[in-house]
Every structure is written in structure tokens, then in C-alpha cells.
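Derivation of every value follows stated rules applied to the coordinates shown; laboratory data play no part. What you see is a predicted model, and the numbers here were worked out from it, not measured in a lab. Cβ atoms are built from the backbone, for glycine too; each structure is taken alone.
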Structure P
Amino acid sequence: MRASRRRLLAGGLAALGARAVPARSAVAPIPLRRGISLWPWFSLTTEYPAPRIDYAWPPFQADRPVPTRADLMRLTAVGFDFARLPLDPGPFVAFTGTRRAELLGNLSAAIDAVLAAGLRVVLNVQANAATHHYTPEAFYGTDRAPLFPAYRDLIAELARLCARKGVDRVALEPVNEPPQACGALSWNRVQERLLTAARTAAPALTLVATGSCGSLVAGLTALDPAPLARFAPLLYTFHFYEPYLFSHQGATWLIEEPFYRWLNAVPWPGTRARMPETLKAVSARMEADRSVAQAEKARDRAEIEAKLREYGDAEPGPAFLTAAMDPVATWADLYGIPRRNVLMGEFGALRTDARYTAARPIDRAAYLRDVRLTAERAGFGWSFWNLFDGLGLMDKAHAVDPALLPALGLKIEP
């Protein structure tokens, strides 16, 4: 199915070639080459259950991992040049008065801390799909969504804050992974209204645009950037986790595809010869879990067997990644967008630790190296997901995974 989608995409891009309008601009965005996301600094909230629509105070969970000044300095020392700072907009809309001012003050101080470490900042607004009220759909599902006016006003306020920090050092990404279908006109309307609000508030600030359907490659390549040229300086971003069978093995939150929770030992690169070994590891994990009914396990196992056959037959490796990312380069060239103005805003893979028994460390490092090199060879900047959590560079004790530094082309710490 992925291969068919790539063929359709390639055909669509070719058809567009005759009528594409270059989206060039003389105004250059800030340069971003090697970044890392700092989730969950301004994420992981505590909201009250329905029918209440408010948050506890303070709204961000006290035990969430937060980077220290030393952590930020280490990121600069190993070779990162920017940090992507995800922000849950819910509390910033829910609170008013002195509490909202305090939240904005905390955010301002965090941006200052990142800048002081020598890193540029991309402030990335990420509505939380796990909450019951302040959801992506309620904020920006359409330009008539119930919370859209409040969200648009917040984007304008954040743009002013970012501009005060220095338009040569800070950028604003108004939406993370839009939920609309690939190529949806509703997303185009939403994005243009948000970019208009941000640009009106901050005329010289670098803004970050994206495609719909979760910022996938197919979402960006379905986007016509010509109408957005007036919002320059502008970067374009996409997220890359292909193949998901490798990068998301062991993911427990993919409840619509529950078979992911059992996956482990999926290899990188993938070969047919290694699939029996992977299936044996999956079976062992299933047998060890007594909380799930046998019928449910049987259903998941049948799907896993089919997915592993597909994975082994594809023999994914560097060439697979190049083919999956090539449409972005084709799209950028078609519209006259310098490739340095395209950002692979997220990529990563679950690591092995007490909570996630997923990819083997050597395979995870090899996959991250191959994705990073694919983006760099295409001329794109990148941002690794994440500093903490199951995909993170650091564990909860703030210890850096030493295998990831060379995989990301960074300096090894002494």
C-alpha cells in the first residue's frame, strides 16, 4: 500500500509540474540544521475529567522530566544548533489573568534558557489529542472549530513573544501534525488564517508551515505552497517515522492498531531471513502477558505475521528510506523551494528500557543514522524526537544514550 501511494504521489507531482508556481522569496528564514525536541517541558498536563473543562494548578505535571541548564549546555556541546519546544496550548487558553501571565512568564524564561545555551528555538504548538476538551479538532479541526478564535489569538500572542526574543534566533510553528486528511482544503484555510495572525503580529519572524494528515510526507507534498509565499520568511516541515513497524515497535498508545504493543526485535535493516527470529520474540512477549485474552492475542498474532512478511519482503534499509523521502525533494524542487528551507521536524524510534522492550540498541542506532543521513543528503535540516520519553536521547536520570551521538552525527562526550 505504501508503494502504491508513492507511485500515485509521484504521478501527481509530475502532473503538477506544468502549472506549478515557484514559491521563492527573497526573505530567508533562520537556518536550522540539527535540532532536538524538548517535550514534555510544556506538555503532560493535569486536567479534570468531563464535564469539567479546566486544569489543576499548576497545569503541567510536577514529575515530568524537564531539561536542566546543564542538559541544554550539553546539547550545544555535542553539536545541536536548535531546539524544538513543544507547547500544549490548552492551559494557555483555559487560564486568564495572573495565572495566564505566569504561564507566559514561565514560557518566556524557558526560551531564554535555551537561547542562553547557544541554541535557536522553534516554538511548536501541539494540542493534546488525549484530553477531552482542548483537542486538536476543537482548536483547528476547521476554521469554524469552537476554540479556533482563541487558538488564533494565542498564536498571535506567541508570535509577538518569539519576535521579542529575536527574529534571528526564534521561529514559530503554529500547529503540530494537523488531523485533516491529506490535501484537505479545510487545512489550507486553517493554516492560512493562523499564518496571517502570526505574520500580522510579527512581520519578520520565521514561521513554519506543514501539510495535513499528521505532517506526513504525503501531507506536505499535497500542499500547494504558492499561496503561502506571502508569509515569508517561511520554513516547511514534515515528520518521518517510516517504516512504522520498526520505529513504533512496542508502542502501547496505538490503540487503533493494538498489535504494535507486542512487537519487539524487529530488525534494521530488515531481511526475510530475520523474520522468524522476530516472530519468536513476539510470541515470547505474548506468552508472558496473562492480562490479555487468548482470542485477542490470536487476532494480533495473525496481523503481525502478515505485517512481518510484508516487512521482510520489502527488505527495508537505506534505499527504502531514500524512496520514502524523495517525494519531499521532488516537491521542493518543483515549487522552487530551497531544500535548506525544508525541515524534517520529527524522526525517531522507541528505545529499549524498563518500559519499552522494542528495538535492539544497535538496530535503533543504525536506523537513526540512516534516516539522518537520508535527510542530510537531500539537503534538509532535521529535529530528533525526543530529549526524554521512550524515544529519547536521555533517560529519566538525564544520562545520554552514548550510541545515539554518533548515529546523529554528533560529538561524543568526553
Structure Q
Amino acid sequence: MDTAIVLFNRDLRVHDHPALAAACDRAEQVVPLFVLDPAVPQGQRHGFLLECLADLRASLRARGGDLVVRQGDVVRETMRLATELGVATVCASADVSSLARRREERFAREPIEFLRFPGVTVVPPAALLPSGGGDHYRVFTPYWRAWKRHSRRPQLPPPRRVRIPAGLAVGRLPGPDRRGAMPGGESAARERAARWLRQDLDDYAGRRDDLAGDRTSRLSPYLRFGCLSPLELACRAERSEEFVRQLCWRDFHHQVTYAFPQINRDDYRPDARRWRRDQDALQAWQAGLTGLPIVDAGMRQLLAEGWMHNRARLIVAAYLVRHLGLDWRAGARHFFQLLLDGDVADNSGNWQWVAGTGNDTRPNRPFNPLRQAARYDPTGDYVRRHVPELADLPTEHIHEPWRLPTPPPGYPPRLDGPDE
């Protein structure tokens, strides 16, 4: 073929990029394209996304190419460019959300060759099927066993050269207007991954739930935007089964979403319970003003950083659905709006797991946030870091419910009961 378009989406990198590698191998000229679609809400991720795109453009320019940027509907803008250049082939990474699937279906109806490639997950979503039948694994443990045995595709080096058509207007990329602690882009992602794998991977299993220690990788935003290849990361981290298991959980939620694309809207496991409606309680939870220190610390970390420790995510989510009785969809929407790593598959899959409507085989397991706080923040340093009003409290009182300036009705809810 003479010219091919590589449509970037959640794969903003040049290392181990099957769609980009295939286009560079097959075509004389390659047009790397990203379409900024104003109809797709990005929340606080927009600035991070722009940083990722700026870094991708720099990487492509270093190889003789560039990143072509257009604005509007992804399919229409891609086809407009294809018609303008006489392109007959579009290469893209396959994705699983309902939005991505609708786009792929639209491309399939266009008079163009639309080629889908792996790269968003370690194992492609439809590559593993349960032996007993069905189109996906519903339980994680058998999926984990099959996932570990599955053969991996080879990792691909970045292209040495990317040739784009002469005179092509590449388009302006808006400058990010954010000052985040985590810069976006493949360069920052690879630097952070190399440092964390070298310094912290070996302690991950024993320290991953230490809230104050903050020893998790914080690589999830880079995985969400594809600045890191999940396959490459899994291979580089293979000496830590516990960390690789987390990457498998990510793949698990993606294969569930591939089979159940409405996961962000509908209960995966239909549940007869009736959720409460309490806007005051929801807003207090969103603002980190529930009166429960460990919950407020997690929610304020989210507001301040666009990120939250994984153990804190579990605690605040369980508090919303199990103790306040509010709909998991309200919590998932808030997370999706604020998290740099906000992703339909992982965000919705994890919220449904906590709510008992998802893939948890024990949907009614007990969960006590006070015991969680004592176990994973025993000295209260995590709470003190994110709830400065409580910084001077002695350790023996740091996790006790605190007096709010204007507590909403119904606070505090009952928090007794067992925990796992």
C-alpha cells in the first residue's frame, strides 16, 4: 500500500505499538492521526491527555514523522483525511468500551480497509474463553490461571522512521493548562516505570496496601492512555507475581467489558436491591466531608491529585454503597470525572465488584471501614496528610468519626460489623 493512517486513541506511544509497526512495515507513507472529539468527556484527564499527545508528537518527529491532529467526530474526520490523501487503509488498536465498539462498527461500514490490532491489554479480550462454554470468564481465578498459560505476542521495537506525506497540514495541538505531579506522555511513563521497577517492585507484595507508605507504582494513568505497553510492563515485572496479577485484573475487566459493553450503565449481575437517593450524603462523600477520617482522606486525595491509593478506593467505594446505600453508578461517575486513570472497564468493573453487582463470587462479603483504617493506616499518617484539620489528633483517636462543621442528615451511619 502507498499510504496508511494510524488512528491513535488509548495507545499514545511508539514502543510496542502493533498498529503503528504494521503500518510502517506495509506502507510507504504513514499518517499518525489523533482526533480530539469534543463530544467525548475527558474530565480532569484533558490536560494529561494533551501532554501525552505533545510527547507522542515529539517522538514521531524524532523519527521523521509527525502527529496529525484534527478536531470533531473521529470517524468523520478520519474518513475526510483518508479521502483527501487517497488512503485505503486505517490501522488502529482494538478497544472494548461501547463507544469504541460503535466507532469500529461505523468504520466497518465505510469504503475503507479498517484493520484492528492488539495493544491495549496484555492478552486480547477475546483470546481466552472458558472451557465450559461462554464468551468470557465471569470469575477471576480461573481467568488468572488461563491468562498465565497463554502465549504472548512478541514485543515490538519503535519504528526507526515514520514517513508522512509531504505538505500535509498536521494541525495545532492545544497546550495543556495543568500543573500536575504526574506529567503525561510516554517519556515520563518509561522513566517512572524504570525507576519504580528498579527500586520498589520487590517490596510491592508486602507494601502495596500501606496507605501512608504510598508504595504503589502510580503507573495506572500511563496504562490508561497507552503511554506504556501493558505487555512490556508485564514482562519487565514478571519477578513480582502480585504486581503482574494486578495487570491481569485489568485484562479481566477488559474482557468482561468486551462481552458486556454496557458495564458502566447496567448491573452485570442483576440485583434486586433499591438504592437510596440522598444528594446531601453524596455531596458530602464527594467533598471528603463524611465525618469518617479514612473516607475523607481518600476523597480529598482524589480531589487534589486526580488519583487515589487503591486500598483507599476500595474503602471509599464500600462506604458509599454498603454503608450509605447509594447507587454505585453515582460513585463511578465521580471517579470517572476526576481520575487520571479513569477507564470504563476498570472503573466500572471495580465499582460493580464492590457493590455486589459485578464479578465478585461473594457479593455480600462484610466490610468495615474502621477496621480497614486501623489495619492499613495504623499510625494515621495517611489521614493527617489529606485531612489537615485532624493533623494534631493523637494516634489513638485519629480514625474516630470527627465533628463536621455542618454535617448532613443521617451522619454518621452505622459502621459496626465484621470485615475482611
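I have 2.2 for distance in nm of label points 7 Å out along Cα→Cβ at positions 98 and 346, calculated from one of the structures P, Q. Which structure is it? Only one of P, Q returns 2.2 for distance in nm of label points 7 Å out along Cα→Cβ at positions 98 and 346, namely Q.
Which structure, out of P, Q, was distance in nm of label points 7 Å out along Cα→Cβ at positions 162 and 266 calculated from, if the result is 3.8?
The read-out comes from structure Q.
Among the shown structures P, Q, from which was the value -1.11 of log10 I(q)/I(0) by the Debye sum over Cα atoms at q = 0.14 Å⁻¹, for residues 34-225 alone calculated? Working through the options, I get structure Q.
Looking at distance in nm of label points 7 Å out along Cα→Cβ at positions 242 and 298 for structures P, Q, the greatest value goes to P. For Cα extents along the principal axes in Å, the calculated result is 69, 50, 42, so let me know which of P, Q that is. Checking each candidate, the match is Q.
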